[in-house]
Structure 1
Amino acid sequence: MEKELAIELISGKQFVKLKADLQEMNPADIAFLVEEMKDDGEFGEKELILLYRILPKELAAETFTYMDSDTQMVLINAFSDRELRYVLDELYIDDTVDIIEEMPANVVSRILRNTDSDTRKQINQLLNYPKDSAGSVMTTEFVYLRRDFTVQEAFDRIRRIGLVKETVYTCYVTENRRLLGIVTVLDMLVADGDTVIEDIMETNVISVNTHDDREYVARTMSKYDFAAMPVVDNENRIVGIVTFDDAMDVIRDEDTEDIEKMAAMLPSEKPYMKTGIFKIYKQRIPWLILLMVSATFTGTILAHFEDALAIVPALTVFIPMLMDTGGNSGGQSSVTIIRGLSLNEISFSDIFKVMWKEFRVGIMCAATIAVIAFGKVMFIDRKGAVIGGVVAATIFCVIIIAKLVGCSLPMLAKKVGFDPAVMASPFITTIVDALALFVYFAIASRALGLQ
């Protein structure tokens, strides 16, 4: 449904048709439609609440999970306790925890007040895990079976409890909560009804610990193509599972964070259009100050060679080209290595292999660019063979240096515990700029006799 049609139906009070049209939509699309109209200023709180209450209860509860925290808070404030309890009953525990983490204290208090004691206990348990851990993104709603169950008994259990579990495709075989194996619905469908679960379960189970980093969990699930990953405690007792939809959210959030760090910004927790200008300012200003201060090295080098620039002003013309070429070369290497580190394709033990490879790539790139630069200085800028040779030799050296700096710094950063994304283009460009100027004037001083 287009937002113009939705607004027209609401304005014309054609609620029967509106309800029928909404029932044909996916819950995620309904949530997107609502937020689009709200963000455009065409949809106030009154219309939002009205539209939500038009939806059938089951569809409304599912749509609620796809809405952003601002929209959810508007609805929660408008809900009666009865409506709030119904929505909470329909939510999976991990979705409830996600909502609570985004809400102010008074809303959290009301949510917890309208949940039963068992649910409240599970919510508090998940909230106590470190923010970026597997425990913080897992759900405690999964199907577990005993190893002495027959396939028929297992299906009977799934039918009884499956509707309130987040996934039933993969079931976990336990004894005293200890994880013994896994069995899929496909395994059971192709087995006889009297087959014992122990005979068809997979005992070589890959699991993660509650305190493992959530990005590691998501990458592991991607590596093995898992739809769900069991989460165990230190005694191998299963306490929850991470499902693929939560893993996708983790990967998206982590990639967004890396991109922001690579652009020299502090990570943001909200979408751009929902972030205030002061918040954006605070995210950007620390790195701008740091990069500005670090750029003073460039000024120091220029000041040191001020006499040389006065004698041969033509040298100044090529400084931007040299610095940009070096920064771009270092940026190419750093982005490649940062991505490889995030995907676990590269480790610190590979640093010398990586540097050797980048060195060889750097020589080929440097030779090509140096020839082009020499031709440009000679035939387009008409500055003579000597200056052309200085520029070409500088570019050759700078590109190789930039490649080595760009590939090694992210790996060193990760080794000492920093996020390698921090060592991306802005930071590396600043370092390479200073090195490029130093190399340029060192070569020029000897070639032109400037001391």
Structure 2
Amino acid sequence: MSLFNRYKEEAAAGVEASPQKQVVQKSKGYWEIESTLHTYLLDELKKYPGQSTEEETRKIDELSQAYFEEKESRLSFEEKQEIIESVKYELLAYGPITPLLENSLVSEVMVNSPGEIYYEKNGKLLRSDAVFQDDQHVLRVIEKIVSPIGRRVDESSPMVDARLPDGSRVNAIIPPLALKGPSLTIRKFSDKPFTINDLIRFGTLSSDMAQFLDICVKSKLNIFISGGTGSGKTSTLNVLSSFIPNEDRIVTIEDAAELKLNQDHIVSLESRPPNIEGKGHISIRDLVRNSLRMRPDRIVVGEVRGAEALDMLQAMNTGHDGSLSTGHANSPRDIISRLETMVMMAGFDLPVRAIREQIAGAIDLIVQQARLKDGTRKITHITEVLGMEGDTIVLQDLYLFRETGFGTDGRIQGQFVSTGIRPNFTEQLEMNGYEVPASWFAREW
């Protein structure tokens, strides 16, 4: 009986049931061989410094084969390859979740515990058959992710936000806060940023909506993108930011740098958590205030979630037109309410009417995005902020996504429609030299 089959028999007691699949846990014997090879390769690779990734990969194959011939000749070819592949993931990437991160169809990877890994593919949550050895194994991968960007995670700071080199967003939380073991969530971003044509192809918005948003960005309207978690706000922000003319000076402000812009004149700022002594914290609000002294033509804030909302609104109201940002909300009306709450978090005792006047004067357009039940992402509203009427901020929908039912494949069917109302800022668009065709706002009865 081969060692591989023995491993499966030893692991049989550890099989976990899942709605999607059964996951066979790897045996103690497997992990022992993998760990021994891993240690051996770490020592040997120190003798070959300065190698490229390709050279290191070839060297790992060469050293592993030599190791197996001397120490583990009883293993079959398939067993050796499986262990070598596993060790490569450890040395050159991020352990067992590496294949999921390399799969372009996977949009999110979630590690709930060492033996419980899920991923999102085509809008559906599925369970992976990949497993970590134990809590320490997950912690090593988390440390490998956060260390290069100067972040840390330990008992005194058990939560961390970070990013991968490709910009993918990472959140990790460890015991004692995470009861089942270290938890890791990675929101993947494409190596090649989405374009507006990609969003049209995905069915996120219509061609008319895309052209309309293009000239709104170029005409320096202040635009806020709102939506729920995982609705695609950052991807849409990235696409809208790509419409900014190349000659503008852009300052981007984020918790973890995710935006990928192709313009020449960009300054990217990233917030910083406190150090081990609790000092050195630089918040998004600090960066927004600092950006005003950097002569920006455009300020792009990855996400507004706190007191920085007041500084962002003041910037929009004092000559920094063309600013872009995102926030969590379920509707255009909800993001207005959330902004009010966030301004109050700044600690100033401002009257509600004064806050609403700031919001109404600052924001021109709200782009509402949603992740529908079938996993697809749609821009459900493009809404104009008209101003104040009494104590109420008046909103006017320009475009909507109207659901019509379900297709044979289970996908939600619908269409993007204009409400038939031309925006009040049409004259501003035309003064900037852009044509606003009547067909963009022709209502279908």
Notebook entry, point to check: Of structures 1, 2, which gives 29.9, 94 when Rg and Dmax of the Cα atoms in Å is computed from the coordinates?
Noted result: 1
Item checked: For 22.9 (mean count of other Cβ atoms within 10 Å over residues 240-247, calculated) the corresponding structure among 1, 2 -> 1
Check: Hey, helix-only ellipticity at 222 nm (-39500 (n - 2.57) for each DSSP H run of 4 or more, over all residues; to 500) derived from one of 1, 2 reads -10500; which structure?
Finding: 2
Note to self: Comparing 1, 2, where is FRET efficiency 1/(1 + (r/R0)^6) of positions 128 and 208 (r between Cβ atoms, R0 = 35 Å, to 0.05) highest?
What the structure shows: 1
Notebook entry, point to check: Which one of 1, 2 has semi-axes √(5λ) of the Cα gyration tensor in Å, for residues 248-383 alone, as calculated from the coordinates, equal to 23, 20, 17?
Noted result: 2
Check: Just checking, which of 1, 2 has the largest value of distance in nm of label points 7 Å out along Cα→Cβ at positions 136 and 416?
Finding: 2
Next item on the list: Assuming 0.90 is FRET efficiency 1/(1 + (r/R0)^6) of positions 352 and 432 (r between Cβ atoms, R0 = 30 Å, to 0.05) as calculated from a single structure, say which of 1, 2 it is.
Entry: 1
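Rule-based calculations on the coordinates, nothing more; no lab input. From a predicted model like this one, the values you see are computed outputs, not experimental measurements. Cβ atoms are built from the backbone, for glycine too; each structure is taken alone.
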